[in-house]
Structures are given as C-alpha cells and as structure tokens.
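So, here come the structures, one by one.
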Structure 1
Amino acid sequence: MATVINTNLASLFAQNSLSNAQNNLATSVQRLSSGLRINSAKDDAAGLAISQNMQSQINGTNQSVRNLSDATNLLQTADTSLSSIHDMLLRLKQLATQGYDGSLSVSQKLDIVQEMKDLNTEINTTAQRTQFNGINLLTSGSSIDQNNSDLKAGQKVINTAVSYATTAGTLGAVVGVAAGAAAGLDFSAAGVTGGTTLTGIELDPALAPKLGGLSFTFTANGNNLTMTGTQDGLAKSQTVTIRDSNFDSITAINDTQSLNFDQFGIKFNLSTTTVANKATLGSRIASAFTTAANDPLTFAGQMGEVTDVRLSGVAPGTYTLSTGASDGILTLSGTINGIATTQAVTLSDNAANATQTINFSSFGIQFDVKSYQAQTKANIADKLVLLNNGTPATAGQIVVGQGANSALKFQSGANSDAFIQIDTLNVQTGSTGSTAGQSSEMMTLGTRLTSSSAGNLGTLGSLDSIDVWQTAFKNAAAAVDNAIEYISTKRATFGSQMNRLSYVSTNLQAQSTNLQNSRSAIMDTDFAAETAKLTKGQIMQQAATAMLAQANQMPNVILSLLK
C-alpha cells in the first residue's frame, strides 16, 4: 500500500469497524433494555408478522377465558335461584300431601291452600328478580303469546277425539247423558233392589288423551271393584270400595256416589234409587261391572300434545305453519329482519307415547310433539297446521310476543365462529300477564294452585265435599311432581354447562400458554445470548476506537520523510 496523506485507508477501515461495533452495541442495549428481540419491523419483518398474528390469537383466547368466567357466574346466579325455587316446590309437595290428612278441618286445609298460593307467588317473584348485569335469567326471552298463538305448550293435537265403549256398547251409551238421567247402565238386572244407573263417565283432562287405544278390565271382590290395565307403558291396578245404600224409609230415596279411579283419570258417577226398607248392595253393583256387557272398557281415539316450545333469539311476530298433501313435511313461514323466510322440516312417524322434536333452526323455533297413540307423520303435520285457537282466527299460527333475546352467546376461542350458547329460562307459572311462563309444567302448576275451575285449589271453599278437596290436592301434587322434574332437568343442564365451561376455560388457558411460549421465542430477548453480544460489542467498540487512534497517527510517519 502506498504511503499517502490525503487518503488514510487504515483510518477509514477503523471508522467503519467502529461504526459497526457501535450499531451492534446499540442493538444489544436496545434489546436488553426493552426485553424484546424485535423492536421494529426492520429487526425481523417476517417474525413481526407471525408474532402479531399470534398476539391476536392470544388476546382473543385470554378474553374468551374472561367471557367464560362471566358465563359461569351467570349460570351460578341462575342455579342459585332455581335452588330456591326447588326448595319451594318441595315444600309445595309436602303441603299437597298434608292436605290429604283426614283429621284436618276445612279451615286448616284452607290455611294450607293459602300457603301454597303464597309459595306460587314467591316462585314468580324469585324468577323476576333473578338478573345478571341487567339480563333477566328466569323470565327473559321471547315468549309464545298464550292468548293468540295456535301452537303453544300444553296444546292438544287431536286426530280422533278419545271416546269410550265396551264390548256390547252399554257403557258407551252413557256419553253425554246428564247426571240423574234414566239412561246408561241399569244394574237392577243383577238382583239389586231398586235401580242403579251409570249417569256419566268423567275423564281427567290431563289423562284423557293417553287413553285412546287402551282397554281396562274389572274384577269384583265383595264391595271392592278393581280396575286393571296398562297406561303410559306401566301396568296399573286400582281398587275402590262401593258404598251400600241402605235406607229405612217409607218412600223411595235417590242416592249418588262416584267411583274415582284417579290413577287412570276415570270416574264413574252412579245414581241409585231404593225403595222403602230395602238395601242396594255395593257388591252387586261391583259384579255388574264385570259382566260381558261392561268388561272390558275400551277407548278409541288418537291424540297428542305439544309438550314444550323453545325459542332462541326469535323476533316478535307471527309465523305460519303449512304442509303439503299428506306428505308429512311441515313448513314454517315468516319474516326475519325484513326478509321473507321459509323452512321445511320432514317429520317422523310417532310410536305410542313417543316424542319428536321439530326444529326450525332458521327461525330459532323448536317444539316437542308427543303422541299418546301411534300416529303417522302426515297426521301429525296435518293436525298441527289445522290448530286454530288464537285471535285472529287463522290456523297454524305461532305468535311470538315481545321479549329480550333468550339465547346468550359467549365466544369460546380466538375465532369468531367459536361460541357457547346459554338459553335463559322462563319458569313463571302464569298463563298470561306479567307472570306468563313458557314451560307447560310450571304453567300447569300455577293453574292447579290458583285457577278457579273445577279440580284446582283456587276454587275450594268451606262447603266442598271431601272428594272435591282430595281431587284438588291430588292434581296439585301431580303438578308439583312435574314441576320438580322440570326444574331438576334445567338445573342439571346448567350444571353440565358449568362443567363444560370449566373444561373449555382450562383448555383455552393451556392454548394461551402455548401461544405465548411460541410468540416469546420470536419476540423476546434471549438475555444469555444478548449479554454475550453486548460484551463482544463493548470489546469491539474499544478495540475499534484504539485502532482508529492508531490509524490517525499513521500519516505522522510522512513528516519524518520531509525533514
């Protein structure tokens, strides 16, 4: 290399090395001070893009964990109130059973009825005050308009009305015969002094739909009459005692009594006319039931019931059912967000006592239809479309009333299509007004406790007979049992959802940990490696500075040549 003054190449090399050493040192200091390997896009462009995508997943996953914590707390809030309602239902069952205590006076039984009504009120109040962040959990959601909707929980689906007859038709002849009418079954042929007439057969409205296609036989043992048969797939047998009618009188006397086979939902009303100083023996009446003309008692008819209607995010409005020509395809039509929408669902044949769920997922409407006798899908579809109970008188209407969205969705992952849905309930017991419910089990309970119609506690008074009291308490007890089963099922559903949320939350936390580990490998500073680089950079900076000083002194050699 030539000896020159104008261009000091050694100095230039030293300056370049010093600059590189200072840049490397600055990078190490920046990484060590920030803790990040990538502080700007120039540090690692591809790594930055990958890490930011990971950070998006981490943020979404972490927020989902918090979302699921809210969902768990919401479910726990609802379950706490359902637990209180459960306790009240158990107390109602105790009271309904206590009402059967024959040693109680009428006023004491009325006190029991009052407590049962108060508990019913508190069930509705508890449901109304159960909220989470302003959301009603046990009363919320769009609801079926109980007055105007043709299809609603508890609605009977009748193909052929249930009717009764016997082998010879004798019992069947009493259909529609008024009490006291001299028609029906006359037992005088059995050797009874005077005459006993079957004036009517009463069917429990709740059990009557289940009687179609069934036969029941009778056996007599003295004054005891036993009815036997299979109902709801269960073998049943019930015995009632027929009272003798014995009068010491000089004139004919009319005596009435009822043979209540309440386990089957059948009551026989008898009218006996006796003559002076003669007795009508219950054993002879019992024997008359077992004659070929009256045994077995057979029911015809096909009936079903809409047992439950569930709504999920359904906008208030009127939706209409239609079907083709006996094809078993049910079509729902209506407007969703201003767009005319239809959806067709193909039904299945129902076996006896079978239930199928009809799900119109596009609308968020699904309902269960139970058939008490075997029915074809075409029959089910046709009868659902022909339902006409509402106002205006248009068949096949599903009328949804105003209400908040009952489907609460919680994102359960980083992707927007990952979510868990929690449906709020309506466990109120009323059929209309502010306490209107959606569940047939809870609404039936409210009817049994408050309605003034026959067979319910709401109509009882001090002049009612023992049979009337017992029937009302029996109906109430049965309704309480169904309500307890319903609440138990819903609590079990909430419990399983809480367990599911716990597992999902644990899984998401593990995902977040793994994602952060992967992102850390890209973004975070490796302090062991970086401190080594820092030390190297410091030494290189010092060396470069020393060499630059030496290089800057090299032109001084030329001065010795000029002397």
Structure 2
Amino acid sequence: MPSRLHDLTRRTDDVVIVGGGLAGLFCALKLAPRPVTVISAAPLGQGASTAWAQGGIAAAVAEGDSAEAHATDTIAVGAGLVDEAVALGLAREAGARIHDLLHYGVPFDRDLEGKLAVAREAAHSARRIVHVRGDMAGKAIMSALIEAVRRTPSIRVIEGYAAEALLTEDGAVAGLQLRKAGDAFANPVNIASRAVVLATGGIGHLYAVTTNPAEASGLGLAIAARAGAVIADPEFVQFHPTAIMVGRDPAPLATEALRGEGATLINDRGERFMLARHPLAELAPRDIVARGVFAEIAAGHGAFLDARDALGTHFAEKFPTVYASCMAAGIDPARQPIPVAPAAHYHMGGISVDIHGRTSLKGLWAGGEVSSTGAHGANRLASNSLLEAVVYAARIAEDISGSSIAAPARSPLASMSRNSAMPALSEANLRAMMTSHVGVIRDGDRLAEAVRSFAAIERDTGNVDLRNMATTALLVASSAWARRESRGAHYRSDCPTEKPALAHRTMTTLATAREIAASLNERAPARTAQPMIA
C-alpha cells in the first residue's frame, strides 16, 4: 500500500475522489476512462451511509407522475429555503440517473408488468420511490457500483486511508494530506491533484444518537471549511423520527416506508399521538414527526412504531433489514411495537456548491451529503438524498471532463502537524453536547454554551481528528445560534415561529463561526457577526 501511495504523488493526471459511497463511486464511473483515484477510509461498501439507506430513490417514473409534481413536493417540505430551479433540475434528471443505475446492475423492484415498482413515503404526493426488496436499496446500489468500479481499469481504489486536510497553493486546491485510518501515529502522505472531489458523507456521528456510521463525522465539511470554503445551511440537521432504540451505536433505522405502508406511531398507552399534531399524522414531514416523537418521550409516555395491523406476518418479507435488526434485539415486529426515538440522520447543510458541484475553492468539487446544493432547504424530502447524490455526481464528472486541469506545481506540499490519539472522552463529550444542545429542540442559551465549547476544542486541541469534528460542530452550532427562528428541521423553543425576513439560506465560513464564538465569550451577542445571507 505505501508504494502505491508514493507512486500517486508523482501522478498529476488523476482526479482524486475522497469517499467510497454512492456519490464518490458514481462520479468515478461517470469519469471513466479518465484516470481517477478513489480514497476510502473503510473498505468499499463499509462506512458509507448509502449502504444503510432503506428508503430508496425518489423519481417521477410512474404513469401520471411528473418532475414538476416531484419538485413541488420538494419545495413544500423545504420550508421556504429550497432553490426551486435546483429542485426542478434534480427531478427532471431522475429518470436518466435511474437508467444509469440499472445499467450498472442495480436490481430495482418491478411490478407484474415489468415496470419499475414505486412506493410512497412521507410528504410525497404520489408513489414515486424506487426500491430494492422493500428496504434494501442502499445495500443493493452499493454492491452493484462496487462491482462496476472494480472492473473499470481507469479507477484506482485506495482503501484504509483518510483525508485529514486539503492542501492549497495560490488559493487553489493542490492536493490532499492523508493518513492511514486508525493509526494516529502514522506519517502523513500527500497526494497532488488539481481536481479533488469530496464525497465524504454527512455529520451524524457528531451526535450521540444517530443512524449514521462512525465515518460520518463531518470530516469533508471540516477540511473544506479550514481551507476557506463557503459553507451553506449548516444549522439544518434532519433527525429521523424512528431510529430503533435497542442500545446500539449507531442506532438501526426503521425506514419511513413502514409508515408509508400503514404502520402507526403510538405511546405506551396505545394512543396514536401524531393524529393531533398534523393532518398527515405519521406521514407528516420528518421534522414534525421527529418533534412529536421527542415530545412523547420527554413526557414519559415512550414512542413505538406499530406495524402489527399494517404488515403482521408479511413484515419479514417486505422489510427484511428492519425485521433482522428487531429480532436481533429480541423484538418481533410482527407481534410487538418497536421502541423508537429521533436520531441524527441527514445534514441538509454542507459545502456550498453550484449546479455543477463546484465549491468556492478552485479545483474542489463536492457531491452527496457533504455538499449543500439548495435542493433540500430546511428539511429534506424523503428519498431525495440518493437522487441528489447521483445527479450531482454525474454533473461533477461532466464538469471535470470539460475542464482543463493544470498539473500541480512540482514543489513539495507542506504537511499539517501530526496528531496524537483522539481522547475518547473528548469525542464522547462533544457527541453528547451536540445531542443535548444542538439536537431536535434547541434554545439560545444552550446553543451559546455549545458554540463556546466547540470553539475552545477547535482552537486548543492538538488532535487533528478531534479538531475536524469540533470544526464542523462549531459551524452547525454557531449558525443555529444565529438563526433566531424555527424553520424546518431547525427548531428553537425560545424562537418557535418562522420569521419571513429570515427565509434565506445561510452562507457562512469558519472565520465567521469563530467570530461568533469570540463575541459570545465576551458576552456581547448583540455585536456578534452574522452568517452571510445568500
């Protein structure tokens, strides 16, 4: 492995993609036969949220549905912050990207006539979710793409190495600093490239309760921010309302498709508590359902997903992944309600990108959950995330293919200082504070405390891994503190209503987040710098 890495430092024609999930692999395939190097901290198929996705891909492929209707639903859920042109473009490209995935071997479910079978999920006005065996879309998509990547000679895969910093020259990205994953004392390795694509996933592991793998710790967002990239909408974190609470980290997910098939949410008295909270009850937008579940648990009544009447003995056949998770914990979902709670699930915010996936830094593109395209606004519509990943991965590949990428300078690239082993307690404390202070329900005082804490870690720690986690946590918490309203997935108990004047996306930088922290330390919030409004 080391020899291959050192060889790569002499190759300047490779596009370097960081991340082995859906966005990264799809982009690599779309770039073929251009030379591409994919860097993945975990073996392909592991550590990517895509592989855990149970819902599927939203696409208006059924008769009577339309891209315009899909975009309308996306805009409605996004609470006033969705870029309407982006949403419509995403919906219109869905069919072509589904065709690509079929070409790569993804076995999407079909009906008796051989047409793609579609299901309905929360806040969709039609059945438009393309699945694989009910709840196995993510695993099936990843398996097919990994096989396609392995047989594509232009794609070089390096597993077991993590990116810990972007390297820049004259304001442009010049490469990456890598380290061997899991080895805190390994020497860093630099890779030169004028075309870097970040596809590192989300931030769920910054929270103590999450459905995301440990690799989803905000790394890509942090290294881009530390290099000066503009970050968009970091305060908007979606909490999945039905993580299965069986003492596992990450928590297994009870897919939203269960509610689409008629499963209901009840408390320990057997009452359907969502009926009084929204006309769509269990099929309301995720932020509303998550707060409903959170409130019921906080009131001491517990929350359970009840699929006994809706699925009964067909549960194992229709939702094998959820069934296996429940049975492993001693719960038979065909006969018992499933204990659930909200868990950090998806980040609507991320590195700000344009319609081509370009960031504010020359030579850097971003796709998938690490990016923020404007498609999701303040609250993502169910099953739009995998769609966004493939649409923007294809756009990034097209943009890079049409670009003239100059070779990096031959001068050595400077490395960042080496880190020591991450203190487990510090990571645990950061995750606990994100859950308690920057979670489903927020308020100004707790957000201010979180901002000060994360800024101190980001400033003082000598550990690169912990610094990157704290960088992303600081960006999320500072923007949540600055947005003094409730909108979509961002809910503040001290500012519980939407404010029309704030119906704008957040555009911020790490420098702005640090200014917010500094002014909070001076106890002068009135003079605090605000994130830029796009």
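Where a number appears in this text, it was derived from the coordinates with a stated rule and is not lab data. Just so it is clear, the structure is predicted and the values come from calculations on it, not from any experiment.
Observations
- Source structure of the calculated read-out (relative contact order in percent (Cα under 8 Å, 6 or more apart), 20) within 1, 2: 2.
- Among 1, 2, which structure scores highest (criterion: mean projected area of the Cα convex hull in nm², for residues 206-325 alone): 1
- For -10500 (helix-only ellipticity at 222 nm (-39500 (n - 2.57) for each DSSP H run of 4 or more, over all residues; to 500), calculated) the corresponding structure among 1, 2: 2
- Structure (1, 2) behind the derived value 172, 57, 39 of Cα extents along the principal axes in Å: 1
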